[in-house]
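Some structures to go through are shown next.
Quick note: the coordinates plus some simple rules give every number you see, no bench work behind them. It should be emphasised that the depicted structure is a prediction, and the values quoted were computed from it without experimental measurement. Cβ atoms are built from the backbone, for glycine too; each structure is taken alone.
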Structure I
Amino acid sequence: MPTELHRNDVGRMIADGAQLLDVLPTDEYEAEHLTGALSIPLKTLDAATTAGLDRDRPVIVYCWDTQ
């Protein structure tokens, strides 16, 4: 279930083992991303591309859009 998080929540969750998922296009991910983040571009996000995620750990999904 989607939940809005604040910076302190993200840091705590990552320390507790959460997975960090960047959904920006590959070129933008390669240019800059948060340390430890996995890359699955939003346009490819589906059951097959997320199969490698650990379903027993929270997933924090993020992207950055300046538009």
Structure II
Amino acid sequence: MLAAVILGLIGLALDRWLGWTPILTVVFSILGFAGAVVSVWARYRAEIARLDAETAALRAAANRGGSA
């Protein structure tokens, strides 16, 4: 979420410098928020993949009669 704040502040500075309404503030904030969501989603998928691989390894070890 820090990315949304930082990009929002950059957009605010650009809006003030260009004399625009807060168009860039809104656009940059939305882009920062979207980036944060994508980052969380990617970390979630990586963790789920890791857990799936760990579970599969534990099941394979249990089927072989080994201990994990």
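Which structure, out of I, II, was relative contact order in percent (Cα under 8 Å, 6 or more apart) derived from, given a value of 28?
Matching structure: II.
Upon calculation of helix-only ellipticity at 222 nm (-39500 (n - 2.57) for each DSSP H run of 4 or more, over all residues; to 500) from the atomic coordinates, which of the structures I, II produces -31500?
Computing helix-only ellipticity at 222 nm (-39500 (n - 2.57) for each DSSP H run of 4 or more, over all residues; to 500) on every structure in I, II gives -31500 only for II.
The value 5.2 for mean projected area of the Cα convex hull in nm² was derived from one model only; which of I, II is it?
Computing mean projected area of the Cα convex hull in nm² on every structure in I, II gives 5.2 only for I.
Which one of I, II has FRET efficiency 1/(1 + (r/R0)^6) of positions 5 and 53 (r between Cβ atoms, R0 = 41 Å, to 0.05), as calculated from the coordinates, equal to 0.70?
Derived from the structure labelled II.
Quick one: distance in nm of label points 7 Å out along Cα→Cβ at positions 13 and 45 came out at 1.2 when computed from one of I, II, so which one is it?
Label of the originating structure: I.
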